[in-house]
Structure P
Amino acid sequence: MSPSRLAKTLTVSIDRPAAEAYAFVSDAANLPQWATAFVKSIRNTSLGWIAETIVGTVEIEFVPANDYGVADHFVRLGPGVEVRVPMRVLAHDAGSEVLFTLFQSPDMDESKFAADAALVARDLQTLKTVLEQR
């Protein structure tokens with residue numbers, strides 16, 4: 001990674017148990033409920049999860065379910081173009097903390113990176129609202 005490329009970890013505290021928050025965010029079927037700035041719809045196919053997004057049709061693959069709160073996923077924008085999205089759910093008192101790390105891509109200037117970070121922050125607030133209303 002070039003030292004000039006940015007990374008930003010955004011977090012949100014959610015008043016729900018970590019196991020519940022993890023089960024929700026690690027299920028790709030739930031993306032349209034909380035990742036509204038990016039995902040318009042999603043369907044499970046024989047090839048995996050296919051989402052209609054603001055950048056077109058993409059494939060989304062989550063890492064296998066685990067006991068560590070790791071909800072990393074990969075967004076495949078096209079042949080040979082994959083974006084890794086590190087995401088964690090941590091227990092925090094009786095609730096949880098959700099962490100989402102955003103990396104600046106090589107073709108992204110700082111203003112676009114800041115705009116993407118703002119969209120992720122909005123999505124994390126939506127996630128909080130959705131989970132806390134359950």
Structure Q
Amino acid sequence: MESSVFTNKEHSPVWEDLQKELGKLFSAWDQIQQFTFQNFTGVKEEWNYSKYGWNARIKDKNRVIIYLMPFSGYFRVSFVFGDKATKQALAGDIDKEIKAIIDAAPVYGEGRGFRIDVKNKKTEKDIEQLLMIKKAY
């Protein structure tokens with residue numbers, strides 16, 4: 001797996017860092033984050049440092065809703081879906097390339113983990129749909 005653009009363990013990213021690195025896609029990051037905060041109650045953002053660098057998690061008290069990892073000029077969102085959520089996503093009105101990513105994702109005990117690279121703003125609406133599916137399940 002690729003490393004985040006932020007690899008300095010001593011410096012957790014701030015908004016200005018994200019704006020600089022994400023460029024024109026910073027607004028998509030912000031929109032996805034705000035959509036999550038508006039549609040899920042009691043969620044908070046946590047930045048976490050791993051062997052892949054810094055990433056953000058938006059979670060409630062019981063589970064992570066969405067993972068966001070910044071790269072230079074784009075970012076990646078990650079989800080873990082159970083069986084019912086996976087079936088709804090594959091049956092829904094989501095881009096066929098995203099459906100292929102979900103369908104090909106390995107299944108683990110906690111669910112099916114998949115990652116979507118956000119390299120343009122057209123992916124935003126699909127991610128919002130996936131967030132609503134996550135909310136339902």
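Looking across P, Q, the calculation of P(r) over Cα pairs in 10 Å bins from 0, in percent, for residues 34-105 alone that yields 16, 42, 38, 4 traces back to Q. A value of 11.2 for mean count of other Cβ atoms within 10 Å over residues 10-17, calculated from one of P, Q, originates in structure Q. For the read-out distance in nm of label points 7 Å out along Cα→Cβ at positions 42 and 74, a value of 3.6 was computed from one structure; give its label from P, Q. Computed on structure Q. Computing helix-only ellipticity at 222 nm (-39500 (n - 2.57) for each DSSP H run of 4 or more, over all residues; to 500) across structures P, Q gives -8000 for structure P.
Relative contact order in percent (Cα under 8 Å, 6 or more apart) computed as 24: which structure among P, Q?
Q
Any read-out appearing in this document is the output of simple, stated calculations on the displayed coordinates, not a laboratory observation. No experiment lies behind these values; they were computed from the predicted model shown. Cβ atoms are built from the backbone, for glycine too; each structure is taken alone.
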